[in-house]
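**Student:** These are the structures, in structure tokens.
The numbers here are math on the coordinates, done by the rules we state, and not lab data. The structure presented is a predicted model; accordingly, all values stated were derived computationally and were not measured. Cβ atoms are built from the backbone, for glycine too; each structure is taken alone.
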Structure P
Amino acid sequence: MKDIKAFGEVVIGNLEKVMVGKRSTVELIVIGLLCQGHVLIEDVPGVGKTVMARSLARSLDCVFSRIQFTPDMLPSDVTGVSIYNQSKKQFEFRPGPIMGQIVLADEINRATPKTQAALLEAMEERQVTVDGVTHPLERPFMVLATQNPIEYEGTFPLPEAQLDRFLLRVRLGYPNIQDEVRILEEQQLVHPLETLKAVVKTKEILEAAAAVRKTYVSPQVKRYIVDITRRTRETEDAYLGASPRGSLGLFRSAQARAALQGRDHVLPDDVKAMAVSVLGHRIIVSPAARLRDLGADRIVEEIVRALPSPGGDFSDGVRPNGKKEAK
């Protein structure tokens, strides 16, 4: 786990050269990377959503691709298209921007539902099917999507099926006074993004992602994860609760958080820290709760606060080498 902690510190440190004062959000992005999940960055304009995605792509030795979504974009503009080659007398596949490894889906809610749906297969199955031919996507594959939550004109809200495919939803927020002054100073002559270099290779990313899955999760913590998810389905404040994919997402992200902190086992605190980011966007708030101005994140927070934390030995005597200690 020390290797994963070192991996995280290298990537997080590199991202913080650009993203000033956003340590918690940067950590969430790295957790998404370690889980091989997709991240939805949702916030108001000008706080650094696109810069965050571009910074991550530059920090990794991966193929970067950007899709600037617009209402007139077609699904083939995302996935690619088959074109007939007259000299060879056969169809050739011209890959679209989704065929990258780190894909920035900028302003994803500006595309029509038909175009948004072109991402579903790629995000879940890591493949694209065009004209009946399936094209696998290179690993790692991660979609970083951005959207503005306060702008509704000319936008199309993401359907629940697509929201459920994002492992995390993160927000950046405004910087404090000191951080905003530092941003002005650092960008006076040149943007820090222009000098950012890759700090980890593709092989290291895949090895770290595989190692994260070996992080031990005790039966008590597994039950705690499922109890939180089930409460989102049972509460009257939610018209629709989180799916089993939400439970799995909370399980994986808690493993990644524990590994980033140098632990070989997951604690209930890891689950609590990830609950809102993993489950908040998977819940549809009931009309009665909306009238009380109750949001999905608040519902998850209240569930976590009300549910007792499990007790016991969460490491189960597991040493860093994976063997159990003699009792």
Structure Q
Amino acid sequence: MRKRSSLLSVLLLLSACGGSSPDPSLTGWRKEVGQIRIGANIGEENPTALARMEAFRAYIATSTGLPVKLYQAADYNGVIQALASGQLEMAAMGPAAFANAHAQMGDKVAPMLATRSAEGLSGYYTTLTVRADSPYRTLDDLRGKSVGYVDFNSASGYVYPRWALKKQGRDPDRFFGKAAITGGHIQGVMALDHGQFDAIFLLANTGTPRTGFTNGSIYALAARGLVKAEDFRVIWSAGPIANSPYVMRTDRPQPLKDILRGALAAMPYDDPAIWADIGIGAGSDMRPMQTADYAEVMAIRDAEVKSRRAGGSAGN
């Protein structure tokens, strides 16, 4: 019980439906499950701003006939550990976070769905972003400069760009002069804006490197008035990375898994207001995902972990 309490203490309960006592009216698999606990980490590119998701919680509760609690963690590892310890039924997390969860849980965790844009895109990109008033215009301009990573479990903010740079013949641990972990996409954008780094690895989507991007870490903060998108410039990108999945523990009853999958897939059509409220672009929907869709990220993450254990890497 002490382990359970300590893990839950790192997750912030944002909303709840029903009390903590079991509902005596529940029967069958609903009685077995009792409640649905959904977790997400701050800063991923999928709908993880759970403070805005009361309507989403109510939608899932109505769809399943069970009380729903939403939890949010300040870092990626909080949700991973809560899911692995059985304290969550479902979570929204980034691809590299799912790779970490799968490494710990194996087939006890599986992706259900991920968003697909109105243009049919099912992936996003990592970008190396600098301030627009900086002198840096190419990747080579950043040789020996300082760079910020989001989190060891972030695909766009750590795992994928390091792999892509190595494929291009640049070892990030030697190429950059200094590196550190910012703790999140929001923190990364603000650190760059305040001049704490020369460049930051950030997420971008709704577009391609050829057409340019209109959504992502910078644009999310710009929409809140915290920064101006025109104050930043992308000088390098890699991807696409498979979109962040909704994942679920596979040891939960099959009817629950089927209902959740169906409810999420139907949400943009059944209740577009909720779809908009959680920040998904107009015209987008959900597509089914399998573990195999994240095979590349899983392999990249495993290689990065082995490298870090062998000799350390940037951000330690």
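**Student:** For relative contact order in percent (Cα under 8 Å, 6 or more apart), which of P, Q scores largest?
**Tutor:** Numbers: P: 21; Q: 26.
Structure Q comes out on top.
**Student:** State the single structure among P, Q that was used to calculate helix-only ellipticity at 222 nm (-39500 (n - 2.57) for each DSSP H run of 4 or more, over all residues; to 500), giving -10500.
**Tutor:** Label of the originating structure: Q.
**Student:** Out of P, Q, choose the structure whose coordinates give Cα extents along the principal axes in Å, for residues 127-190 alone equal to 29, 25, 18 when calculated.
**Tutor:** Q
**Student:** Check the numbers for distance in nm of label points 7 Å out along Cα→Cβ at positions 87 and 223 across P, Q and tell me which is largest.
**Tutor:** P
**Student:** Can you spot which of P, Q the value 5.2 was calculated from, given it is distance in nm of label points 7 Å out along Cα→Cβ at positions 23 and 175?
**Tutor:** Computing distance in nm of label points 7 Å out along Cα→Cβ at positions 23 and 175 on every structure in P, Q gives 5.2 only for Q.
**Student:** Upon calculation of FRET efficiency 1/(1 + (r/R0)^6) of positions 231 and 287 (r between Cβ atoms, R0 = 35 Å, to 0.05) from the atomic coordinates, which of the structures P, Q produces 0.55? Write down the numbers at each step before the final one.
**Tutor:** Numbers: P: 0.95; Q: 0.55.
Derived from the structure labelled Q.
**Student:** For which of P, Q does Rg and Dmax of the Cα atoms in Å, calculated from the coordinates, equal 20.8, 73? If you can, show how the numbers build up before the last one.
**Tutor:** Details: P: 20.8, 73; Q: 19.6, 66.
Label of the originating structure: P.
**Student:** I have 2.7 for distance in nm of label points 7 Å out along Cα→Cβ at positions 39 and 247, calculated from one of the structures P, Q. Which structure is it?
**Tutor:** Working: P: 2.7; Q: 1.0.
This figure was derived from P.
**Student:** If Rg and Dmax of the Cα atoms in Å, for residues 215-270 alone computes to 17.9, 49, which of P, Q did it come from? Don't skip to the answer; put the middle values down first.
**Tutor:** Numbers: P: 12.2, 38; Q: 17.9, 49.
Only structure Q yields this read-out.
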